[in-house]
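J.: Next up, some structures in structure tokens.
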Structure P
Amino acid sequence: MDDSDECAAHSHRPTAAGVARIQQSFADAPLPNPDGSFGIDLVIDYGQGYPFLEGTVVPDVTAPIGSINGGVNGAEYGAIKAEYFSPFREDYFHYSVHMHRYNSSSSSSGQAEFFGDDLIVSLYCFDNEPFTSNTLMHELGHNLGLHHGGNVLTNWKPNYNSVMNYRFQFTGVDADTGPGSCNAGGDQILDFSLDTRIAIDETAVDETLGVFGTPAIDFNANSMIDPIYAGGINLDVPLEVLEDHDDWFATSLASVADADGAAPFGPVGPVLIDEQPVPDWITDS
């Protein structure tokens, strides 16, 4: 969608660079193919040329312009999909609408079906590269069966190096792979996790080990490296063992079945996941 809501006129269309960035991440996936090659050929149709010409701007005539009433299972999204998404693409393509907001005034950065084919990217006035491609891959990950903690709901884990993690949704994942450099800080690398980080027991946090065994990381931000202590380091209350996850091998690439009241979900519909707002460090800048 294109709009001028809340800021200057802008388009929510992904950039060619953003599309290529996601495609390269999937191409680099460590998943074997029957022919002995590795990677996933991700086709993204945003109108870039024959035979993929159906990705197009979606005109919005319902106020507020650029936003829709309801989410991916709402009537307005359904009407858009019915008009602009070929029924012949069901069970082959996921459908993504990039808009200003959904539910008219939602501050969520996106929404997706968990195991499904529909998703939304809604970054209001901050829909730019790389935030758009990061969020698009995040929502697609939900379609493919990934949680904010990989195989669990636990979010903000410093040792879960995935764009599915809110810690890395906007910053990209940590590019450091060696035990001497890993700092659990985002480096705008677009990737799912490979389960390379060590587990962290919040009842006995050892900051000297960091997330890779070394170097040390000041998880509680008290400007010192603490010995063993009990404390939550991922913004939730329960103290638990935080684990990394192998996202790529856990993705369900067959999750392209239409879930809009159809089998296997029936009239109840799929689980919907709403996202965090665009962070303050972005909106305040």
Structure Q
Amino acid sequence: MPELPEVQTVVNHLANKIIGKVFLVAQVKAPKMVSHNFAAQIKNARVSGVSRRGKMIIITLADGRYLLSHLKMTGQMIYLDKLGKASGGGHPITFTGFDVTKPNQFTRIILDFKNGGQLLFHDIRKFGWLKIVNTQQFQQIVSKYGVEPLTQEFSLNKFKEILAKRPKLKIKQFLMEQGLIAGIGNIYADESLFDSSIHPLRPAFKLKDEEIKGLRQSIIKKLRQAIKLGGTSVNTFVSASGERGGFVAKLKVYQRGGQPCLRCHSILSKIKLGGRGTVFCSNCQK
């Protein structure tokens, strides 16, 4: 599923297009993907903001409610203006004849705006979702997420504090635990650990102070770099214009198992960790 940089890229695209717009009608073709009475609740709601928490898209409504969305494994959220120009993005969909700018067999939800324009939710596997919640429900949902790694709250002391909560957890799994740090998944865990020369199987409590400092810096650096480049496109993200995330050219280890390390030229190892493919350099990462 898309990680923090990919979701932030979608948010950035949508925020420029839908803030101030009013929803007119919802066409729901996959009822399991939306909250109860969704079509009636979204009608006449005005968008006042677009943001992100972890990997979740947050569309703030002017009446104090929230439209929450998650792209999950195969989702795309696309805004079409009156002329059919698209913004937004999500997972690449490569089926013959698929057009991201038009409703199609994978379009599960269509939200029409007053005065033109549509928000389309394409999803092959129908794991993604949209739900409307009130303020209390919203607070309950976001409280389950850990610290946002690109905020001031993610200080060195805070990082040490949360590492102490799960000291025996392998550091790769720790980084992907959304209740501890929000938004990091397989790609940026692998890349951050390689950048900081830390082996993914090391327990959190075995990291030294200098390693913790270096890992925190690597996490921030890699996430910021990926946002600047529009995310990573290896089976993960494509913008509505068809532009693929530029961070793919910066990948050092992710999906490079069996290839030479770009630092020492040793062959990169690939293992399964927590059900996820994990690539690292056994020479560079200790």
Structure R
Amino acid sequence: MSASSSWKANQRRLAPWLFLTPGIVMFLIYVIVPIFQSMWISFYDWDGLGAKTWIGLGNYIELIDDDAFYTSFKNNIIWLVLYMFAVPAGLMIAIFLNQTIRGMRFYKSLFFFPFVISQVVVGLMFSWFYAPNFGLLYKLIEMLTGQGVAILADDRFVTYGIIAAGLWPQIAYVMILYLTGLNNVAPDQIEAARLDGAKGWKMLWYVIIPQLRPATFIAVVVTVIGALRSFDLVSVMTDGGPYGSSRVLSFYMYEKALSEYGFRMGYGAAIAVVLFAIMMVFISGFIWKMWRDETER
């Protein structure tokens, strides 16, 4: 068999890999390799410039007695739990926006708007919204209760205030994913369910949501990642304050490794490894659940 005929016989099998190879190479270089490099650095005491000193599990042992680490870890769990609200909220808004009524394009643009705004801009907007003395929320609380609450200056509420700011664009992102998924819902199944008397919540739960599994998977994954990489909002809105009460692991990692008082690359890498492990636990658990549901069908 000649070379040309061999290529024609195998081009269907080889062509996808030719297109995927550049992406796979970039993914290996910029994602997989840095993950293992971070794990390796976490076993060293290193300032990022001088010689490395091998300390084994020393950085991880130090984390056990680090109160700031536990505060950051607790805040990340709160972020993860409350950020999941973006998934059902995004689904409900997507279902509303999927209707064919007059002016729907205008409503879609309003809900889409938060997604295209920079996280830094979102942080600044909500900082003004919460600001003492002139912030809209502060004035509203003051009008209702007689005394305003400085959300970002109160360690009881600051994490929840930042999460609310993060949920605004995150819900818009999930909404877009579900709008795309709703375009692929089989209309014949909807009609068959209507003939069987299904409507409302039954139609949603038994007919529509099962067809949105791919969109739900992506929505959960990006929401988990968004909750764990919440560095920018924390940095812009509070810089970890007050008194470090709004720190999350990504921000604490930056403080230890790269900030003015940091330069502990090994310790920062250890925090990054813990953050990566948390992310993998949540995402792997959801992947396993989806795989089990698919195999049981």
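J.: So FRET efficiency 1/(1 + (r/R0)^6) of positions 182 and 254 (r between Cβ atoms, R0 = 35 Å, to 0.05), computed for just one structure, reads 0.35; which one of P, Q, R is that?
T.: Matching structure: R.
J.: So helix-only ellipticity at 222 nm (-39500 (n - 2.57) for each DSSP H run of 4 or more, over all residues; to 500), computed for just one structure, reads -22000; which one of P, Q, R is that?
T.: R
No lab work stands behind these numbers, since they all come straight from the coordinates. Predicted model only: the values in this text are computed from it and were never measured. Cβ atoms are built from the backbone, for glycine too; each structure is taken alone.
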